Structure I
Amino acid sequence: MDLTLIRVARRAMATTFEIALPQGTPCAVDAASAALDLIEEIEEQLTVYRDTGEVARLNASAAEGPVAVDPGLFRLLQRCAAFTLETSGAFDVAVGALVEAWGFTQRAGRIPTDRELVEATGRCGFRHVMLGADTVQFRRPGLKLNFGAIGKGYALDRAAELLRRDWGIDSALLQGGGSSMLGVGVPPNDPRGWPVSIRHPESNRPALDVVYLKDQGLGTSAATFQFFEFEGEKYGHVLDPRTGRPAKGTRSASCIADGAAEADAISTAFFVAGIDWAREYLRSRTNLGAVVLNEGERWAVRLGTGSASGTA
């Protein structure tokens, strides 16, 4: 049977967030609106584009001494520390200085000089972030956090928690800009989960895959829209924290995980480190799935079922 959904959308984090609930869900519009209100609050907390945000204030003062932070933000930082360690630095939120050096904070891409790049790289890396009992301190002056690689997924996870806890909702599909998605439960018409297409980075090409999300998140990392060109070369906004330069070799990377924040973080690591690294990483991570595309190969691994590859 066809499924009718009630969709409520709002702009946040420079994209469109949408909450989709099955028709007949009690108080659907009110519940979705409350979830979007929370996403707006999280945007205000994480943004580095306004000085009023908690992260912006943290970036301005944490090199001077320990700064107490909101418990939710502290837990996010703990998770980011773990993701950075697990991915050998392919994912790292302590890259704000590099994002600025390449002009992506200002959305005006530029190529930094070698000196600027060395200087910015020296002010990056989560190894320079010290987490206390409930405080954060930076070892390097000028270090800045930037949650662009995980913020949308984190907001979706928090919104889903609110829907479950405060509204008793056990079936919903949440998305942030199409690159971060979260399926809560299953839709009434499909026990496999919420069907989601993983788009090819070229809009006129068929979808790379269709996956079903059942209490799972999907994150996709690509440089399809945020990039600039200089002398015929394309420079994408996804930076490799290990080199300080835009990641190369991968066209798109998607990850299916137990939550949207994890899916965002690991898809970013896959995009940065590439197919071979993703294959090795997933050997021991049977709770994850992936679809990674480079210039000539599409490789996918299903949850707990091994891998398959082919030409895309």
Structure II
Amino acid sequence: MTMGKDLPVRRRADISSVVAARIVQYLAEGKLPVGTHIPTQDLADRFAVSRSPINEALKLLSEKGLVSHRPNKGYFVSAVAPATPEHVGLAVEDKLSSIYFRIAEDRLSGRLADQVSESFLRQTYGLTRAQLNQLLSRIGEEGWAARRPGYGWTFSTMLTTPEALEQTYRMRMAIEPAALTEPTFELSRKAADQCRETEEWFLSGGIETASADTLYERGVRFHEMLAAASRNPFFLDALRRVNRVRRLLAYRSMIDRQRYYSQSREHLRILDLLVRERNEEAAAAMVEHLRSVVRNLKKIKPLLEA
């Protein structure tokens, strides 16, 4: 009887921790500046959960000083969000995250068909309806699956070979350096400082401890932030499309994390050049950075084909 009573409590705690981690990631994007009222229903809609886990997550974040609670008024952003949830001790690897990566690997390996029903996914991965809805909401937001009209889900076409992944980097070599030399390029000091803090945290040990999706999102945020700074929306749109389709192979490549140390140092060098308004040199550094990633991918090709 004790176990039966304890299990729901642990499950609620797990969900609250995951939701809290996602709220931190959302706040770190600068979507809600310090002092802003936090609309709980909007967050519930965004993360496809009820208001209960949102409120529990906000309570957890208030204990960590990131939000404050005002009686009869709700929650407000009280501090600049850290670069990653791990900064404030929020684990993003839980049961649902583990199953998320199982689904990703099964899809990448061809064990999941192009179209699946929700009942099939629940039975295959041992999920409740609420857990499946949370996972599918995340997968849908990331762009590698979409709800079918009327019934089930369809997985999108995505990269399945190392050669295709390399092609995405060659395309990025053409657009990302060009974005840095756009006449409208303008990088805010705040954005540069946030990226610097993130890279320094990863170099100090975060590379070894961060979850695969946190490590992936760190790179995505860095490159998309620079593309957005070009003030040319076509660069950012093209990069976002590529980032969506390469996600799953990128996860598999993270089995070997040593290469991320050099990547973080290269990110910092590009930032330094841009802050000093040496954009042509930064563009050249970006080309070399992407070339080095391609060279490293060739070295771990067996992992990508596994």
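No lab work stands behind these numbers, since they all come straight from the coordinates. Quick caveat: nothing in here was measured; it's all calculated off a predicted structure. Cβ atoms are built from the backbone, for glycine too; each structure is taken alone.
Before moving on, here are some points about what is shown:
- Label whose coordinates, when mean count of other Cβ atoms within 10 Å over residues 37-44 is calculated, return 17.8 (choices I, II): I
- Here helix-only ellipticity at 222 nm (-39500 (n - 2.57) for each DSSP H run of 4 or more, over all residues; to 500) was derived from just one of the structures I, II, and that gives -9500; the source is I.
- Once distance in nm of label points 7 Å out along Cα→Cβ at positions 141 and 205 is computed for every structure in I, II, the highest value turns out to be that of I.
- Of structures I, II, the largest value of FRET efficiency 1/(1 + (r/R0)^6) of positions 189 and 221 (r between Cβ atoms, R0 = 35 Å, to 0.05) belongs to II.
- The greatest value of distance in nm of label points 7 Å out along Cα→Cβ at positions 149 and 165 among structures I, II is that of II.
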